[in-house]
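Derivation of every value follows stated rules applied to the coordinates shown; laboratory data play no part. Everything numeric in this text was worked out from a predicted model, so none of it was measured. Cβ atoms are built from the backbone, for glycine too; each structure is taken alone.
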Structure 1
């Protein structure tokens, strides 16, 4: 088990308590201490001096002495919420020491303002963490970080915005040589690096109990129980999903719940990937053994593959890549399985006419699935050339959108992203265009899209994309893990998450 200046195991997970009110401060702190013994107290988030005084007075009287508290009163100049100057910041950090905080976080801007070579005599907590933040980019970094200040700092934190994955890896390298560096890649691009920071030797990783205090933070419960960041080692299998956007993906929930349930030493991470080539160069750095491919990379990935299963090659889209010995990339497609299983028992595909709305990677998998089941496919898409290519590939036809209001079909499958979180109020089609017995939306978030609500209101049978999502994801899990997936646990987790979100997505 890796150790740092903060300890080992869960002690390296730092719960962040940030709220405007002292009463909520107490509640969040109690919740934090149920999960970890290391807590950052964001005094700058408290609404005013009265709230700060009340929170610290409670801490002095009631907080357990065995816990490690890091007091932070970050000023706005350093990216925090505190409106006061350096002197006021030091005042509250001194008060935090009196309340039982052994650590404080002091930003480099305050050190520059103090114009001093030593912090001795200021009355600060005995252990000081020097923090450096760059919310715009990851700056040039030394090959090795020298702990400056004649031992004045017990740790150094560098938090920087990751604009590309290589920014995260540059930052994490600094943590490999010493147990006193806290490396924090920020932003959605930096999220995988943040989760892997402890594995790379980082002294600490931050996780909010409630409100996030920096871009790209992962909540305390997810960091501990879904990603198990404190248990990851160099032997842990790293898998992921790549796409742009990626924040909507529930693949990390699906796959990680499977790993936890089956007691697999593996973790599944979301990678926001704009440039596919850059991600592939980073595979050895992250130690990725396999990844799921989503928009917009399902067809672009072909040029980078060393081998591809015949069915995926025929479909012309890959949603699953396995990294084999020597870094060779092998492509396959489980979307095909997902569509077929989602429709099984809900419609007789043999001899039916099915409209595929869209012509991208997901549309191709859907078209091949229903064609091989004996259906006649008609492709309707905004991009006429892509529609013709897909229709030709499956021996089907092309349908103009205007024909949807005139002809009848057995089924219509939406394979466009219109209506997907975070834009659930949109529908790719209108009520009058749904002249069919069944509508399936390949989107799974939200659970019931606006398109499906429109269809249901017309008395049309509906199939949520979650059925396809579960089937294709479980097939991926079994391909990579080479064992039977804990389907019930995985299904329960995903459906529970989506049902909890339904009230948020559904318009009032």
Structure 2
């Protein structure tokens, strides 16, 4: 406020001396708005003569366009009037559009109040990415806030799929020690599959989960985030008070620190409804009115059907998990928690592994690999035995008798295979039959009979020959050399002996 004498001086200088408002302001040391207010009260202020602007002819078009499209950008409006002949610079145009743009309607909100244990608000928060070996995974925070006491629960996951969402609820209910009657959500797919107005098609598995814990899921109206403002503010509070500059080794370490923060700092802050109380004190009273937990927890495991190819591995979440080799070329079911992967054939669990969040890794059970190795070895032995049985049927009975005596069958099979190639199928079968008839079921007897039979036929003993599996050697033709030189050498020795 200024005194009466100053007002009279302002009016005198303006009317008598014809000073401008700015001159009066500078000379009297007061703000120009004070000078204008005094002149306006007297009804004597003179309107400032404004120079014409290049944009003036286009102002009606700009106003009409903004009334129809109030969110149209100034840059687009500038292009539109430039096409209509405007030659002015864009530097001042943005300020002109701001003056002409109709004021936005500002909506007022009522402060929502809830009863104790009546409502909880739930949402996801994105906290960057976490490097797990070669895989970069999204770091998501599941947050639940009790609307009355403002008690906060937070747990971090590497995915925001339905399984993680259900596990988040389960951990939150256990930490709060009970369940609120209503849970408030966005229209996320884990809760709402489809919505048209008030017609909502809920996710059936989530509704089954809600039925198990006896709470009512309630999605907020579309684009009405203010209806769950308490969890939105809680996420901002977690970012600034807990996560900022936080150091942690891995996801488990981060969740341990988050749980400690929920039990300390988050409960020690002042309750917004009455600053004489803390959130922890109000939570203890609200906890008594929460609905009790069910006896058995709901199964929240992630479920996926996988096809096993020719190799005994199930592909799940970027990694391969081993299964028994007998299950190749089959469809199996993977049930995965956040730390364990179970692979099932119908209702039978056939493999259990620690879950890996890396990528392109092979997680193997040594027993599965050993069983496969044994099966491949047994398959090779079975093939060799089948060849012997086809060529020399008596070999099957010989192997049976040797097995009863606990002799190494692999070595016997290898020796029989060598004799087969050296003496032929018929000779080997006859020799084995003779050895069995003489109660001499061992390899020495078979080899002795084969050598005796060859001597009786006037043939030299067979020399076992093993050639490498190389076509250059197998198809090689050897030309025999002449032995005349050796014959001449022997004749020369005979002549020397006779002369002596």
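Work out which structure the value -0.53, -1.06 belongs to, where log10 I(q)/I(0) by the Debye sum over Cα atoms at q = 0.09, 0.14 Å⁻¹, for residues 132-387 alone was derived from one of 1, 2. Before the final figure, lay out each step's value.
Values: 1: -0.48, -0.97; 2: -0.53, -1.06.
The value was obtained from structure 2.
Here the criterion is distance in nm of label points 7 Å out along Cα→Cβ at positions 308 and 348, and among 1, 2 the highest value is seen for 1. A value of 1.3 for distance in nm of label points 7 Å out along Cα→Cβ at positions 4 and 236, calculated from one of 1, 2, originates in structure 1.
In this comparison of 1, 2, the computed figure 59 for percent of Cα pairs over 44 Å apart is attributed to 2.
Using the calculated result -13500 for helix-only ellipticity at 222 nm (-39500 (n - 2.57) for each DSSP H run of 4 or more, over all residues; to 500), pick out the matching structure from 1, 2. Derived from the structure labelled 2.
Given 1.5 as the derived value for distance in nm of label points 7 Å out along Cα→Cβ at positions 292 and 332, which of the supplied structures 1, 2 does it correspond to? Comparing all candidates, it corresponds to 1.
Supply the structure label, taken from 1, 2, corresponding to FRET efficiency 1/(1 + (r/R0)^6) of positions 84 and 124 (r between Cβ atoms, R0 = 41 Å, to 0.05) with the calculated value 0.30. All intermediate terms of the calculation are to be shown ahead of the outcome.
Details: 1: 1.00; 2: 0.30.
This figure was derived from 2.
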